[in-house]
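Enquirer: Listed below are the structures to be examined.
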Structure P
Amino acid sequence: MVKLNQKEVQRYVEKNIGVFHQKRIESLEKRLRLNDVLKRKNPYLFKAKNIQTAHDLIKSLLDAHISSNEETIFGDWLEGLAIFVNNKIFGGFKSGMPGIDLEFDNKGVRHIVTIKSGPNWGNSSQIEKMKTDFNTAKKRMRTSNSKIRVTAINGCCYGKDDNPDKGGYYKYCGQHFWEFISGDKNLYVDIIEPLGYKAKEKNEQFLELYSKTLNKFTLEFAQEFCTKGGRIDWEKLVQFNSKEK
């Protein structure tokens, strides 16, 4: 097995981490509208939390949206890093089969991997869909090669799972996952440092845009969903969010 070149991993991270920062900036700058945020979040929750100002409500909505969006964007980025690392060691590649992210061979076994950010990524129906995708991929491979040995893996970039054998597939998380795809038990720690490349500079740019968006959305919300006396019109907000046309 080829030994992982840490400097090569570092160069990849520093070269590509800008993609994550750019996408999170674009998610605010180009795509996000106040109406979209208001329609996606639960107005009853914010009323139950006794939020009384337009600023506090919009900040809560915006922060919830950003947190969810960043998790998705960074999860996709980590998937690319995992495939890059695995390709260098095992010659793995991005799979073309539905629901499968990575394929590679090791010790006479073809591994098919779906990559998720963390261990608590899906509900029961989503997990069943993953299992169906694994079974479909296995059947497809065995159709062309009846003797092929195939193992299915749900890889999670962080977290732990002390019972990896799920019956029909394995779930490797955190250190276990990164070692599995690279052969390096310390990789899960080693990738932390280069992830901070130019983070301060990029985050300052993001925070400036965040402040502008927060102010803009607060003004728009106050004009549309606050009474003349300055109170949030919860009835109007709920109707906007949930009323049938």
Structure Q
Amino acid sequence: MNFPKAHTFPHSTMRERSMGPNPLKLCEELLGYADIPAGSVILDLGSGSGLTSALMARECGLTVYAADLWSDPSDNMRFFEECGLTNRQAVPLKTDATALPFAHDFFDAVVSVDSYNYFGRDPGYLGEHLLPLVKRGGELLFAIPGMVHDCHDDLPACLLASWTPAQLDYMHDMGWWRDNLSQTEGVEIVSMREMACTREAWTDWIECDNEYAEGDRAAVEAGALDYLNTIAVRLRHR
């Protein structure tokens, strides 16, 4: 696939700052499924080390609040500044996804890449914690790591080469997520689809030089991507 926005970042930067399958490519493909105008105020939920936030702020002209529980906001701000961004374009903060410190109707849109499955499996999460922060008509875009078909009752050996059954319980198929999200009033499921760049994003990830990528490599090399995918979800706040 062609990723002109992702490729404005050095490959070394992606490898140093990624925390999973190439977030730049996932983010660029995900944004292609919607039309978020420049100048929109965005929540990047589960922003990790800031790659997706930097892409949206610098390459798309969005004002981005980079919210993550595990990353250091000071480190992310230094990275944003290295990317030529100011604290009016990209705002890093450390916060739990269930305690987001924003007013209702604050955001034009929410983007979440490779993280929604950690906190969004609770079907009450979307309506209680996230949707109220988004303006009416605003969109929520999720790139959710998932399964082609749920296989928790008979997990393939290739998946177990890297992950435990408990870790794999965070991964579900498109039907499971449709059932989960449709329980929230006031949200329209505009589209759900398998993302085209999944294999490419995973290939980039397992080439990274860190213990987490090395830990995932055995499963991917054993054929895990025959069972795993990434689900692109586009929602609208009615």
Structure R
Amino acid sequence: MPGTPLQDQYTAGLLGGDRVACRNVFRQALTSAPGAVDLYDSLLWPATEHIEALYRAHRINAATEQMATRINRSIADQLQPHLQQQPPNGRSVLITCADHEPEELGAQMTGDRFEAAGWRVHFLGGGVPIDEILGLVGQLRPDILLVFGTRPQGIPQIRAMIDLIRDVDATPTMNIMISGGVFNRAEGLWTEINADLFAPTAHEALRIATEAPPRTPQPRPMNAPKKRRRRRRQPVVTESPA
């Protein structure tokens, strides 16, 4: 994936495990970028996607992927304090993700973007049981539940979570947004699991979430008999080429 000279230097540093080189590129980019937030789109995010693509194509091994991801995450931690904070906008987002380091990094960077834009961010990371996520949805009542970076094997759990949240109906106006992971590679898959919104990147996630109206609650008939839930077929996952 050819990029700018700084992108190429940064990616080379990540793949070589050179923490010092990556920090030097970051400092150079920070002094020349129009704003700190631009570095997410021009440096960190492209590197994250490139490392993921190399790993999925078996061009790097797990050790290189993990080393690069951890360096990239350390740079993201250094970038966050430089973001210009907008006034609170009264809206909130709850973010969860797949239980792997690359997905947690993408979710973290997405949360940083939301927070800088004035959103109240609750970042769970991965590995949180569905019932506990449901409890937080009822407790926090966020405007958006954002699920980032799902892997193919995690699709049934995500769909089960969405079904449970809708059945309990604890926060009827909350939109559920899907971003990244297999949903970026399998067109239309997010609609099959009944999510409300989809965004491929952190930049698009913030824009779409900001523009989206509250979800319209679905009224339930009074005293309606409960329907037996039929077993649903697994969605067919057809990933686009890397």
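Enquirer: Of the structures labelled P, Q, R, one was used to calculate Rg and Dmax of the Cα atoms in Å, giving 22.4, 75. Name it.
Expert: P
Enquirer: Out of P, Q, R, which structure matches 0.05 when FRET efficiency 1/(1 + (r/R0)^6) of positions 10 and 42 (r between Cβ atoms, R0 = 25 Å, to 0.05) is calculated?
Expert: Corresponding structure: P.
Enquirer: For structures P, Q, R, which has the highest computed value of FRET efficiency 1/(1 + (r/R0)^6) of positions 74 and 154 (r between Cβ atoms, R0 = 30 Å, to 0.05)? Spell out each step's value before the answer.
Expert: Working: P: 0.95; Q: 0.10; R: 0.70.
Going through P, Q, R one by one, FRET efficiency 1/(1 + (r/R0)^6) of positions 74 and 154 (r between Cβ atoms, R0 = 30 Å, to 0.05) peaks for structure P.
Enquirer: Thinking of P, Q, R, which structure, once helix-only ellipticity at 222 nm (-39500 (n - 2.57) for each DSSP H run of 4 or more, over all residues; to 500) is computed, gives back -14000?
Expert: Only one of P, Q, R returns -14000 for helix-only ellipticity at 222 nm (-39500 (n - 2.57) for each DSSP H run of 4 or more, over all residues; to 500), namely R.
Enquirer: I would also like to ask the following. When you work out Rg/Rh (Cα atoms, Kirkwood Rh), for residues 130-201 alone for each of the structures P, Q, R, which one comes out largest?
Expert: Going through P, Q, R one by one, Rg/Rh (Cα atoms, Kirkwood Rh), for residues 130-201 alone is largest in P.
Bear in mind that the values in this text are calculations on the coordinates, not laboratory data. Predicted, not measured: the structure shown is a model, and the values here were computed from it. Cβ atoms are built from the backbone, for glycine too; each structure is taken alone.
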